[in-house]
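A.B. asks: Each structure below is given as structure tokens.
Throughout, read-outs are computed from the coordinates displayed, never taken from laboratory work. Just so it is clear, the structure is predicted and the values come from calculations on it, not from any experiment. Cβ atoms are built from the backbone, for glycine too; each structure is taken alone.
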Structure I
Amino acid sequence: MIKNIVFDMGGVLIDYNPEKTLYGMFDKEIADILLKEVFRNPLWSDKDRGIIMPDEIMEKVRDRIPESVYDKTCEMVDNFYPYMPPFEKMEGFVRMLKEKGFGIYLLSNASHDFHERRKGIPALAMFDGVIVSADHKLLKPEKEIYEKLYDTFGLRPEECFFIDDVAANIEGAAATGMQGHCYHHGNLEILIEDMKERKILD
């Protein structure tokens, strides 16, 4: 029986979409550079793992970033949250789950600045617990981060249901005994229908 719902953050609770953001702000040539050198760079994952700071990233890529957008890029790397608005429909969904008595948890690949910015994501006020990758030097889909979630909050994986927009993270969860739904489509109705088919929701 599923008693707990575990949420990813970017792409599920908030609109993390650097491609849309960058192509909306810069011309294609510059956006392509920033995606390659910053947002798709392994250094970005290192930031989520908590082993590098934003200013260190920018120092490492400085020679590859156009000078005209360097300061703006530094600002975005230091704080991308203004470009990731919360999904209002997910806040209502979380509230509904909470009212039904489910435990609500966050398991997110996110950097240390999450703790400074979380107040800007209203749904998080309803969560019973949070595991952020940078705090533990771990990343999804490594099995240790799922085990950290279970151990920290005394959860049984078979009683948890995970919602993440990355298939590899759902597969990683399944390998530890937690079933889930890949929310890559961003369609809440599809998610709810899946949860009903699994008898998680009425």
Structure II
Amino acid sequence: MPKINMDEYNAAEATTGGDYQRMGAGGYVVRCQAVRTKGIDYGRTVDFIAEKQYVKLIYDIAEGGLAGKFSDDYWAGEEKDWGHQFYLSWKNMGALKNTIQCLDESNPGFDAMAAFQADNWDMFIGKQFGIVVGEEEYLGNDGTVKTRLTFPRIKSVQDIRDGRFKVPEKKTLAPSEAAPAQAEAAPSVYDDSLPF
């Protein structure tokens, strides 16, 4: 029998799980909790800076009804970063410039470019920024159509607070993608009725 703390069990309130509040499409004010410069990619350790030209800003929601959503034990550890990460990339200079400007606007007195050029990633921890996420359909392993959030787009905190953002339209699967391909019926080997 598994060992559990009976005091914790007796003190717990029974829940049905129906109270789970899912993050949906929209705009959010978030705060950087960590920066990942290395990680596992297809089973090998990868230096994101040297090999990928990005770092991952791991965030939590800072304002509103979902504030603190990613601070509970479920989201602990790097293997769960996929649920709340933003890529600060320098592959596209226009996107980098937008990210730097949004970070500076959202954090008066912070010089994101100076921190970036100094390779001082810890300076990003605690900084706020805005994100906008949409939704997209995908085909789950069980063959059903499911919905997930798209990768976030960065905005300034004030743009989010003032509602100056557009949530992307939900990306739906084409009908041919939504239904698993049906195998064509194999032609019958016999043209006549079977002898038994």
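A.B. asks: One of I, II was used to compute mean count of other Cβ atoms within 10 Å over residues 44-51, and the result was 11.4. Which label is that? Working shown, then result.
C.D. replies: Numbers: I: 17.8; II: 11.4.
Only one of I, II returns 11.4 for mean count of other Cβ atoms within 10 Å over residues 44-51, namely II.
A.B. asks: On relative contact order in percent (Cα under 8 Å, 6 or more apart), which of the structures labelled I, II is highest?
C.D. replies: When relative contact order in percent (Cα under 8 Å, 6 or more apart) is computed for each of I, II, structure I gives the biggest number.
A.B. asks: Also: Could you figure out which one of I, II the value 0.85 for FRET efficiency 1/(1 + (r/R0)^6) of positions 124 and 148 (r between Cβ atoms, R0 = 25 Å, to 0.05) was computed from?
C.D. replies: The read-out was computed on structure I.
A.B. asks: Also, quick follow-up: For the read-out Cα extents along the principal axes in Å, for residues 76-131 alone, a value of 38, 22, 15 was computed from one structure; give its label from I, II.
C.D. replies: Here the read-out was taken from I.
A.B. asks: Who wins on distance in nm of label points 7 Å out along Cα→Cβ at positions 28 and 116 among I, II, i.e. which is largest?
C.D. replies: Once distance in nm of label points 7 Å out along Cα→Cβ at positions 28 and 116 is tallied for I, II, the winner is I.
A.B. asks: As an exercise: helix-only ellipticity at 222 nm (-39500 (n - 2.57) for each DSSP H run of 4 or more, over all residues; to 500), calculated from one structure in I, II, equals -4500. Which structure is it? Display every interim value, and only then the final one.
C.D. replies: On the way: I: -12500; II: -4500.
Corresponding structure: II.
A.B. asks: Percent of Cα pairs over 20 Å apart was computed and gave 57; which structure, I, II, did it come from?
C.D. replies: I
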